[in-house]
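A.B. asks: These are the structures in question, set out in turn.
Just so it is clear, none of the values below were taken in a lab; they were calculated from the coordinates. None of the values given here were measured: they were computed from a predicted structure. Cβ atoms are built from the backbone, for glycine too; each structure is taken alone.
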Structure P
Amino acid sequence: MLPLSDDNPTERTPVVTVAFIVACSLVFLYQSSLGSTSGEAFVYQYGAIPSLVFGQAELPPELTSIPPYATVLTSMFLHGSWMHLIGNMLYLWVFGNNIEDIMGHVRFIVFYVGCGILAALSHALTDPTSTVPMVGASGAISGVLGAYLLLFPHARVLLIAPVVGATYVPAGIVLGLWFVMQLLNGGASLGSQGGGVAFFAHIGGFIAGMVLIGFFKRPEVRFFKPGRTESFRY
């Protein structure tokens, strides 16, 4: 399922959401400009490697530019491919603008980064001896999805899905199915070796978003807002 838009207009310009999209895009452009060897080194320097995060391994000195614990932050600005980047940024644009709108810009920064860090730690805890770097904003974005599910389950999301094509579906169904798929795929991935999709980062980020949204939303914003066809006003 690929979301294209929602019918949930905002009252404020989502400057932080746009800034995160621009930052991730610029980092990926720089990453893509490096040769294969330098690009791989860049990922090892700034991706979140579980065994390094927990102090069970060390990188060679020439690859050590920041403390390993800092990579739980830097990793969320790196991506593995153009499709990885575009998919993540589309989800962030569709769902992030509304969450920023109900929090305000500064609180949204803290919320987004906090969810991303908790997501990276969730992934690392599933295999703390792994030497495979984790990159991508999907953990932080999963936190946004968890918050959106609690706030706007009745909002209609325009998405492209196999068989049915482009159609409007309630956000509660879209995000609920998305989370169930992460749980199923995450369970199936346990014990597997090597890289792949960081399902437990998605799961951890989603749960973090559902928990933290109660502390970050404005007091007057209530959960499970009733849906309207054209707009949601606060």
Structure Q
Amino acid sequence: MKEKSVSEAIKFRRSVRIYNPKKSINSNLVKKCIEQALLSPSSSNLQLWEFYHIKSENFLKNVVRVCFNQPAAKTAQELVIPVVRLDLWPERINSNVNFIKSSNKGKDKEKIKGAIQYYQKAIPKLYRGSKGFKSFFNHIKTYYRGFKKVTYREVRSTDIRVIGHKSTALAAQSFMISMAALGYDTCPMEGFDSVRLKSLLKLPKSAEISMVIGCGIREEDGLYGERFRLPLKEVYFSK
């Protein structure tokens, strides 16, 4: 199978609502697309994401039910669920620090030291200070500091949640483009019972589901309409 170019894949990708039950997809290739999605950028390279690949018939039925039996889930051959794991930041910090140490032997020691300090001091300060009273205090502190100099202001728990979802959504888009390059269709869904779905996946309370992505090959009537996008002139601004 010849893969589509990036431009071709972007144009091919549509939110397909109905999949052809007679056309199968290769689970190993879907897994490969998830692996490619891991190359996506993430805030401070923390990679606070997980991907659940749903393939078994029984588990699919359970997930479809909590997705309100919508066609994009019900007719999908497989589902991929990107999950935000903000609670894993200490482990991800350790992974980054270990990588920096092992991959930079013999290089500029000051740069290595600075990178490690960023992960061991700045990042923990941000993530630990994003809850409870510390969150409120840090918000007030950055608010007044902002009158004097350029200031990083996203220090509250809601800000950290947005950061986690942005990074995970970037990876989800990479996954969908990778699927499109293979001629596979997808549909990102936000319509699901998050509490029941987290229970099915046995996720901790702190985890958050970014979306559920239906996977398959489109039926002839799998698209609900022609593609509509605002013209570039309405959303593009050059300064």
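A.B. asks: Using relative contact order in percent (Cα under 8 Å, 6 or more apart), single out the structure from P, Q with the greatest value.
C.D. replies: Once relative contact order in percent (Cα under 8 Å, 6 or more apart) is worked out for each structure, Q has the highest.
A.B. asks: Another question about this same structure. Looking at structures P, Q, which one was helix-only ellipticity at 222 nm (-39500 (n - 2.57) for each DSSP H run of 4 or more, over all residues; to 500) calculated from, given that it came out as -18500?
C.D. replies: P
A.B. asks: Another question, if that's okay. Taking FRET efficiency 1/(1 + (r/R0)^6) of positions 30 and 110 (r between Cβ atoms, R0 = 30 Å, to 0.05) as the quantity of interest, name the structure among P, Q where it is greatest.
C.D. replies: With respect to FRET efficiency 1/(1 + (r/R0)^6) of positions 30 and 110 (r between Cβ atoms, R0 = 30 Å, to 0.05), the highest-scoring structure among P, Q is P.
A.B. asks: Also, quick follow-up: Given 0.90 as the derived value for FRET efficiency 1/(1 + (r/R0)^6) of positions 78 and 174 (r between Cβ atoms, R0 = 25 Å, to 0.05), which of the supplied structures P, Q does it correspond to?
C.D. replies: So the calculation was done on Q.
A.B. asks: To which of P, Q does the computed value 1.03 (Rg/Rh (Cα atoms, Kirkwood Rh)) belong?
C.D. replies: Answer by label: Q.
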